[in-house]
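*Asks:* Right after this note come the structures.
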Structure P
């Protein structure tokens, strides 16, 4: 995962909080993963 031009490696069971308007991306290579996106407050476009 990249967050603000820094590479961040997450291990199974770990999570990361990404502040609003922070440029980020994720990649898994050849392995699979599950991603959960959550916002607070709730974003109207996702209701």
Structure Q
């Protein structure tokens, strides 16, 4: 793999990770708002 392709791959993976992290945070906040902190579970967040 060329150096440019490697850099593009790393950049793409970084962006994808950031988007995934943002989606998880948003889902968690929505669950906390809907169910409350104590009733929010990982299972609810993943739905």
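Values quoted throughout were computed directly from the atomic coordinates according to the rules given, and no laboratory measurement underlies them. On a predicted model such as this, the values are computed, not experimentally measured, just so you know. Cβ atoms are built from the backbone, for glycine too; each structure is taken alone.
*Asks:* Can you rank P, Q by distance in nm of label points 7 Å out along Cα→Cβ at positions 17 and 33 and just name the one with the largest value?
*Replies:* Working: P: 1.9; Q: 2.8.
Going through P, Q one by one, distance in nm of label points 7 Å out along Cα→Cβ at positions 17 and 33 peaks for structure Q.
*Asks:* Quick check: -0.82 is what I get for log10 I(q)/I(0) by the Debye sum over Cα atoms at q = 0.20 Å⁻¹, calculated from one of P, Q. Which structure matches?
*Replies:* Corresponding structure: P.
*Asks:* Which structure, out of P, Q, was distance in nm of label points 7 Å out along Cα→Cβ at positions 9 and 25 derived from, given a value of 2.0?
*Replies:* So the calculation was done on P.
*Asks:* Determine which structure produced the value -27500 for helix-only ellipticity at 222 nm (-39500 (n - 2.57) for each DSSP H run of 4 or more, over all residues; to 500), calculated from the coordinates; the candidates are P, Q.
*Replies:* Here the read-out was taken from Q.
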